[in-house]
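The following blocks contain the structures, represented as C-alpha cells.
None of the figures in this text is laboratory data; all of them are computed from the coordinates on show. The structure presented is a predicted model; accordingly, all values stated were derived computationally and were not measured. Cβ atoms are built from the backbone, for glycine too; each structure is taken alone.
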Structure P
Amino acid sequence: MLDEYEINSSTLAIIPIDENTSHVYEEETEYVVNKNSNKLIDYNCKFYGSSYRGRCEGTKYLTGIKSKFPIIIEESRNIIFFPTSSYRSDDNSWIALNKIKKYKSDFYGTKILSENEKEIAVPFSYYSIDNQFTRATMLKAKLYELKSIKK
C-alpha cells in the first residue's frame, strides 16, 4: 500500500475503497493508496502547483460550471479528471478524461473502457457519467482554446 501517489499520463481512475483508501488504476498496473480519492486529488493539485479549490475556481471561470467540477490536474500534459459525485462524498471517484475510449450502461452502473481496453466499473448511472464526460470535454476545449491564443 502506498502513502502517496503522483497522477501521471498513465492514470485512468481513482476509485474509493473506503473513506481512507483508494484504488488507483493505471494503463498497465493498479495501486492501493492510503488516502481517500478526494484527498489524493487535492494532494496532486498541490503537487502540480495549485490546490483543489484553485482548480475548481479555474474551471468555474473558464466554463461557468458551478458544481461537480472537472479539473485540470496538469495542463502541459492535458491531464483532466472528472468526479462521479460531489467532492463532499466519500464515494466520489475520479476518472481521467483523456483515457476514455467509451462507456456503456451496466446493471450495476457504468462500465468505462480505456484506450488500452482496461474496463473499470463504477456504480453511477450512464447519464451521470455522460454528463460529467461532456463537462470535462468542455473544459478541455477551453484549455485548447487558451493554448492556441497564447501561441
Structure Q
Amino acid sequence: MLHTLPSTLALSLAGGAVIGLAGSLLLVLVGRVAGISGIVGGVLRPRAGDVGWRLWFVAGLILGGLALRSVDASLLGADVTRSPITLLIAGLLVGVGTRLGSGCTSGHGVCGISRFSVRSIVATCVFLAVGMLTASLVSVWTRP
C-alpha cells in the first residue's frame, strides 16, 4: 500500500494539473467554462456556431481515455459492481442534479471555485455533502 502512495499522488497531481490547464485554456481561448454537463448539453441541443468546440472537447475526453487505456488499462481501472438499472438511475439523478444546480462538479468545482464564485463554492459543498450522504445510505442499505 505505502509503495503505491507516491505514484498515486503523482498521478493525481498530474491529472489535476491537466484538468486545470484544459479548463484555463477553454476559458481563455473560447471564453467558456469547462462544465461537462453544459458542454454535452450544448451538443445535444445544438445552436448554430456553438457546436464545433463542444464536439472537439467531448472527442478529446473520449480519445484521451482511449489513449490512456492503450498505454496502461489499469490506470482507468474501476470495477463496476452495480447493476445496469442502478447505473441508469444514478445517471438520471446526476442529470437532474446538474439541472437543479445549474451546472456540474467540473463547472462549479473546478472552474467556479478557481474564479472564487460564491455560487460555485456553495454548489460544490452541496454536491459533496449529498454525495457523501448518498454513498453512506447506499452502503447501509446494500450491506449483506
Structure R
Amino acid sequence: MATIFSRIIDGELPGHFVWRDQECVAFLSINPISVGHTLVVPVVEVDHWLDLPVTTAAHLTEVAHHIGSVQQYEFDSPRVGLMIAGFEVPHTHVHVLPMWTMADLDFANAATSVDHDHLAALAARIRTGLDAAGHRDHVSAD
C-alpha cells in the first residue's frame, strides 16, 4: 500500500508543492512546526534514508539547501533547521524549517490543523523565491 507521501506525489491527495524533479518533490507540511515548514521527499518510496542511494540522499540535501535559503530570506529566520526523523511516515523525508529557537525542532509544537489558503500563499512565496534564485525548471505549483 502506498504511503501518504506517494499518494501526494501521485496527485491522489492534495499538496502545496514548491519543487518537483525526477528524483524528489518538496511540499509544505500539514503539521508545521514553524512557518514554511517544508518536506523534501524522494519520489521512490524508501522507508529509511540510509537505504537510499547516496546520490539520492545528496540530492535531497541539495534541494533542502535551495529551499532553506529561500525560507531564511522570506521568513527572516536566524536559522533553518534540517531534520530526518522518519517515525511518522514510512517514506524518507527531510524536514526543512525556519527556526527562531530550538523549540522549532520539537514535533510537540507542530500544528494540528492548518489553513490551506495560508499554506498555498506560503508555498507561492517559496516558489517565487526559488524561481528568483534560478530554479525555475523545478518550481512546482499546487
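If relative contact order in percent (Cα under 8 Å, 6 or more apart) computes to 24, which of P, Q, R did it come from?
Clearly, the read-out refers to Q.
Where does the value 15.3, 41 come from, among P, Q, R, when Rg and Dmax of the Cα atoms in Å, for residues 48-103 alone is the thing being computed?
Q
Here mean count of other Cβ atoms within 10 Å over residues 24-31 has been calculated and equals 12.2, so which of P, Q, R was it run on?
It must be structure Q, since only it matches.
Quick one: distance in nm of label points 7 Å out along Cα→Cβ at positions 88 and 112 came out at 3.0 when computed from one of P, Q, R, so which one is it?
Q
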